Structure 1
């Protein structure tokens, strides 16, 4: 678990999903993280040669 803010969340997502600079900027402009939002990745051993993290939730609010 990591508790972070706006650009750190987006940078981590860009790293995990290998986003292009244009995709990163699109997220920053149109899909900003909400306050207290949850982003969750789950490991999938069937993807890639050594498995891969898949996005399962983005910006989910539990309150």
Structure 2
């Protein structure tokens, strides 16, 4: 199995080698799905940061004994 980073960086080489082996792979679909995956991961990271920020604010309010 190939590392996804290697595949991204060497897509033409991998495409050529797979053709030589008689393997037909839809590399355009792979690249499209990979881009979507990276977008989703970035959105998840943004949401995690927001959650952590809100959790920190709640913790500070609780320390001050204010409504959270």
Structure 3
């Protein structure tokens, strides 16, 4: 089961970053650090050179992570 709804990368002149859209079930995790670790693992598997991630549950912004 995929825990994330969708994923995309955005490249600007300064950096490449990822936007990860959560499935609502992930908001039930008891620990924000666990959510952060799941996101980091997911992003590194998809695109290892990403250094910034924005995590969103539409329409709410949930978490920003610098890698």
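When percent of Cα pairs over 15 Å apart is calculated for each of 1, 2, 3, the greatest value falls to 2. Computing helix-only ellipticity at 222 nm (-39500 (n - 2.57) for each DSSP H run of 4 or more, over all residues; to 500) across structures 1, 2, 3 gives -26500 for structure 2.
Each value in this text was obtained by applying a stated rule to the coordinates, not by laboratory testing. For clarity, every value in this text was computed on a predicted model and none was experimentally measured.
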